[in-house]
Structure P
Amino acid sequence: MNNMIRFCKVIFLLLLSIALLAGCSVQSENPAPNDTSNLNSQENTESLTFRITWKTYSGRGEAISKIVDSYNAINQTKFKVTVTDGDEDLAAIETLLDHGGSIDIYMLPYRFVQYLGYKGKLEDITSNIQNDENMFYEKLWQLGVVNQKVYGVPWLGHSMGLIYNKQLLEQAGVDPESIDSLDGLVAACKKVEENTAANGIGLVGANHNDVSWMVNQFIYGYGGSLVSRDGTKVTINSQNAKDAIEFYKNGLGSYAQSTWTSDTGVEVMGYFRNQQIAFEIQGLWGITDIWKNGSKFETGVIPLENLGLYPEIGPMMLALQPQLSEEKKEAAVEFIQYLISKQAQEMIMEGEYSPEHDASYPFRLPVRKDISGSTAFRKYPEFAVFLSGFNWPSVDVPVPLWQRVKDEYYAPGLHSVMEGTMSVEELLQQIESEGNKILSGEE
């Protein structure tokens, strides 16, 4: 009898152990309802590939990956967003789009969005983001629109400002508050050269991308334009444009570094860093460059609008590969809407980490209209000054086909003018003639 009781107890304990083990197994396979991280890891079974314009291992790539990671942490779709290396090679991007499949979401300069949208090589997302345009400056939003169709959504960008060396201006007896016109800028440059060893301002004149956007700020400021409002006709051949170019070459060129006709923005930054010039027209990187190199002097910024100029802007847009499945397109649009949310926009100001300096530096600006009063600018109040440029921008490539005009005729022609081998009149006539051929499709 005792043996029978002991046998039954052993069987009971064995069955109880099996039941407990089975319960543990069921519990481990079914996470608690609040364990969203585990749910997300199970649901994100497919990938959405996001191509940026920098290497993923760079400081900028890592900064963007951090924002993407914040999205993936709350993403409830089955698609996990992965970041991949990229650049601003238009031909390579066009080839990727032609073959399709490998990239789903692109980060592109606005001028590429204009060009590729015009050629029908990007996805039309007009119906997916109908209310989002109210978040952005009107002129900024329009840079992603071609023929009333939205191909790109603004994400981050820059605008230009007049950056100055506070110590040089103080040494020269120049009050920055007095620089409220182009005449005021010329007077300040003259004082700098009379009272210091520095030149007044850094200019660019090389046959390079920088020369056109730099000069265009003056053309727009003088009341000129590059093309007609409908984008079908070249309008640069005007007295306004002529006066602007001549002021740039002669009015400011007299106070620029001796090599300015063959310099790009890179060389100008070097002269400013070495305190060889007192002023430069740059984006926020003109300030962070000084910080990264030991902050040997303090900088200040004057909005170009204060001088009557229109600052060049360079928004980066978010665009989609055409012919995505509806499911992928919906997930990609959800990701875009996160990137333009106030939370993600504020993260842009956290900047890129520099191991060399053990510090982070902003490299671009958020572009929402309501971001200027954000806590994101408390640490860097000087950068909020650049945001006003999005209201009245100088647009370097106002219509898609202007990119050809710029590359083939305008930038080389401006360089020739600055060197003195072509007159301003000859340049403007050439741009009008050849530019109209390109815009009309005759060439």
Structure Q
Amino acid sequence: MATATTLSTILRQAIRELEMGDVCVLADGATALTALATGSVTVPSFYQNTNYGSNHLSSKHAVIVRMTAASVADAERYAGALTNTTGLVAHTGANYADTTVGTEVVYVLFWGTRMADMLASLNRVMQDIFFTTRIPLTPVPDGDMTVSTDTDWTDVLTPTASAKSRVARRTPFGVRSYNLIGNATDEGTQSATIDVTAGHLVKAFAIASVNVGTADFRLYDVTNSAAANEAAVSSSEETPQLLRQDWQAVSGTAREIAARLTNSNAAGDTFWNGLWIYRQYDLEIALPSFVSEHYQVPFIWQAVPVGQETTTNVYPARGLHFHPLVNGKDFFLVFNQEDANPSAVRFANSSYFEWPLFVQAKVPYSQLVTFGFDETATTNAPIKELMPKFKRDLLDTVLMGKMSLEQWGLMSAKVGSIGGTEISRSQVARPTKAESKPREYLAGPRRG
């Protein structure tokens, strides 16, 4: 996993490099704040300076920002008079409720800049920085396990705990797996339901890494509150395994089905890394909501096991061979942004559902985090790409018309545009490169 960068690191770097305020820390990184009163902050190492007049900050329409104040009501105040002999800065707003000096770092932003504007700028930029990920292509909501919570899943009986996980060795594909902990016999989780046609065939796959007990995987007839006729496929392997429920007929009275991921021992602990359910005659599969443009789908693969089964219908997940499919021959991308189902993949025929499908998606980092008033929030977005774009957006949407024209021009020239200076250097450092280039002769099994 890439190195995480905290919101505090991002904000402090931008403020310093654009000279848009003061980050009140000492040389060793500790807070420079020494005192808080209901009507003031005291920062001697920054403002105890007899060269400064009493209006040193108020003339810049400075805003005092306390990101970690106990109450958000104390978060921002306009700066008032400066006492240059002590570094005390009065504010002009309501009295602070929280006057405890801890480790919090005060920001002083010039030209009336509000932290909400900075955060809005950063969140805009996060929508334009992408990572690639290989995720299950499945019609089951959150079958790809990308959502950070288990909202789309329902407990079966009463497992002790269930939560998404990013443990690397338990998560061979995508950004997350789903950890079910402390499952007694037949406890676990049930997926969101999908509609089916009575009597038609369905097929399902799941990937399981078992820490304790035995993982069981089977389909469930939601309409009739009954397990499907086919027995559970099971695994006790710690190494991630692909479990397959082969083609089977839907009950003549069923209208909805789901999958159950449970445990058949007195105690169980399993990581599930993907769930696929394919309907034989439904050739179109919706893409995840965060995939909204053609360029976000560079490749689609069919993942075919190679080598020996671990047990019946169980295969080593890391031994899957990824056959790249050919756009316009094996599948067709569908993008109609205003439709109820705006983006999808339509396959040439149902033979592509013989084995699980993956999509290499370009996903905006905004899908993983939306920054709010929390300095500890993090992103794995590459900082060398993030910072130039963030500063460019701040200059264009927050600071234009607030900074002096001379300073804005200087900072703007330094940061550059999409075609120059910091931004172009960041793109040279991190060029866009396809993970693989499919050729027709590699496009999976021949379709006669």
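A short reminder: the numbers here are calculations on the coordinates, not readings from a lab. Keep in mind the model is a prediction, meaning the values are calculated, not measured. Cβ atoms are built from the backbone, for glycine too; each structure is taken alone.
Looking across P, Q, the calculation of mean count of other Cβ atoms within 10 Å over residues 239-246 that yields 22.2 traces back to Q. Taking mean projected area of the Cα convex hull in nm², for residues 103-182 alone as the criterion, the top-ranked structure out of P, Q is Q, with the highest value. Ranked by FRET efficiency 1/(1 + (r/R0)^6) of positions 71 and 159 (r between Cβ atoms, R0 = 25 Å, to 0.05), structures P, Q are topped by P, which has the highest value. Out of P, Q, which one gives 24.4 for Kirkwood radius over Cα pairs in Å as computed from the coordinates? Matching structure: P.
The value -4000 for helix-only ellipticity at 222 nm (-39500 (n - 2.57) for each DSSP H run of 4 or more, over all residues; to 500) was derived from one model only; which of P, Q is it? For helix-only ellipticity at 222 nm (-39500 (n - 2.57) for each DSSP H run of 4 or more, over all residues; to 500), the value -4000 is produced by structure Q.
Comparing distance in nm of label points 7 Å out along Cα→Cβ at positions 303 and 399 across P, Q, which structure shows the greatest value? Could the numbers behind the result be given before it?
Working: P: 3.1; Q: 4.5.
Going through P, Q one by one, distance in nm of label points 7 Å out along Cα→Cβ at positions 303 and 399 is largest in Q.
Computing relative contact order in percent (Cα under 8 Å, 6 or more apart) for each of P, Q, which one ends up highest? Once relative contact order in percent (Cα under 8 Å, 6 or more apart) is tallied for P, Q, the winner is P.
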